[in-house]
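I've put the structures underneath this note.
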Structure I
Amino acid sequence: MTDLENKAARQAAVIYTGISLGAVLLFLALTFLTGKTYTVVARVGGAVWVFILTLVVTMPIVIPKVKNKLMA
């Protein structure tokens, strides 16, 4: 891989990881704001699940967009 491809990969990783962490924070905020009592295991398990799913969904969307933007 060239330096430009490495830069695109790193930048894409930062973006989709940030999106996933934002989704986790939103999930955790919603679990506290609903007023229901959730166990710590439910909150942590849900947060991990949201992080993984969001990561899987955003990776194939973000990588080509960043790569096209930097390579153009």
Structure II
Amino acid sequence: MQKSRFWVVGGEYTSCDCESLIQGTERVVGPFESRTEAERTWRILSEDHRPQAQVRFTIAQEPSSALSA
């Protein structure tokens, strides 16, 4: 059985709607073997960018099918 991997992704968006990233600000951090590890990094990145309303990060789970490819 394959384990899932997790990534923290995000960056600065063009507006607070968080629909379109500003090119060059994209960040992808990982992979992490557990969601707990990814949450720790997400929390640090989010706190570091708290004053910037248009910067957002989220946790993405890699599909298990990607691991077997």
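For structures I, II, which has the highest computed value of distance in nm of label points 7 Å out along Cα→Cβ at positions 13 and 45?
Details: I: 3.1; II: 1.4.
Biggest value here belongs to I.
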Margin query: Matching task: -31500 is the computed value of helix-only ellipticity at 222 nm (-39500 (n - 2.57) for each DSSP H run of 4 or more, over all residues; to 500). Pick the structure from I, II.
Written below: I
Item checked: Test item: volume of the Cα convex hull per residue in Å³ calculated as 90, pick one of I, II -> II
Margin query: Once relative contact order in percent (Cα under 8 Å, 6 or more apart) is calculated for all of I, II, which comes out largest?
Written below: I
Margin query: Quick check on the output: 0.15 is FRET efficiency 1/(1 + (r/R0)^6) of positions 5 and 37 (r between Cβ atoms, R0 = 35 Å, to 0.05), derived from one of I, II. Which one produced it?
Written below: I
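Any read-out appearing in this document is the output of simple, stated calculations on the displayed coordinates, not a laboratory observation. Computed from a prediction, not measured in an experiment: that's the story for all the values here. Cβ atoms are built from the backbone, for glycine too; each structure is taken alone.
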